[in-house]
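Given below, in the form of structure tokens, are the structures.
Bear in mind these aren't lab numbers, they're just calculated from the coordinates by the rules spelled out. If you're wondering where the values come from, they're calculated on a predicted model, not measured in any experiment. Cβ atoms are built from the backbone, for glycine too; each structure is taken alone.
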Structure P
Amino acid sequence: MAETTVVQVRDVPAEAVETLKARAARRGLSLAAYLRELILEEASLPELDEVMARLAQDEPIEYTEEDLREFRSDGRR
């Protein structure tokens with residue numbers, strides 16, 4: 001099992017806590033379990049500068065105005 005740490009967050013507005021509790025309840029989770037999921041999801045996402053650096057390494061995609069018209073007519077955006 002992975003090592004864990006206790007995290008305490010202060011000064012969270014009561015309205016925000018109630019909203020989060022309601023969202024957790026709708027998913028059948030405790031507030032702690034719901035917040036854990038949110039934290040783990042956020043921690044798993046790359047930061048914007050990492051994403052932009054990866055995109056900068058990609059080869060440019062060439063397309064014409066006609067390609068754009070076809071994409072639009074196909075329902076792609």
Structure Q
Amino acid sequence: MLNEKHDLIHELPEYRDTIHELKTSNNHFARLFDQYHEVDHEVHRIETGVETTSDEYLEEKKKQRLHLKDELFQMIKKN
């Protein structure tokens with residue numbers, strides 16, 4: 001959906017405590033978490049018209065966001 005929030009806590013509210021724990025105890029998770037949110041904010045800015053870019057670039061960023069989310073979710077499930 002356009003203009004929908006995709007921050008990790010909003011996407012996975014049932015894992016709020018686990019996400020917080022991993023952010024503070026796992027440097028790799030924290031780096032991926034930060035990357036995910038940077039990409040998510042960029043996608044949101046493009047979708048809301050704050051930034052303009054090609055459709056291909058936007059789709060690539062969405063794929064990157066999904067890949068990061070999948071990786072983070074796997075780490076959350078293992079914890």
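From which structure (P, Q) was distance in nm of label points 7 Å out along Cα→Cβ at positions 44 and 68 calculated, if the value obtained is 3.6? List each step's numbers first, then the result.
On the way: P: 3.6; Q: 1.2.
Only structure P yields this read-out.
Assuming -18500 is helix-only ellipticity at 222 nm (-39500 (n - 2.57) for each DSSP H run of 4 or more, over all residues; to 500) as calculated from a single structure, say which of P, Q it is. Present the calculation step by step, with values, prior to reporting the outcome.
Details: P: -18500; Q: -24500.
Attributed to the structure labelled P.
For Rg and Dmax of the Cα atoms in Å, the calculated result is 13.1, 38, so let me know which of P, Q that is. Before the final figure, lay out each step's value.
Numbers: P: 21.2, 56; Q: 13.1, 38.
Matching structure: Q.
Have a look at P, Q and say which one yields 0.20 for FRET efficiency 1/(1 + (r/R0)^6) of positions 12 and 60 (r between Cβ atoms, R0 = 35 Å, to 0.05), as calculated. Walk me through the numbers on the way to the answer.
On the way: P: 0.20; Q: 0.90.
Working through the options, I get structure P.
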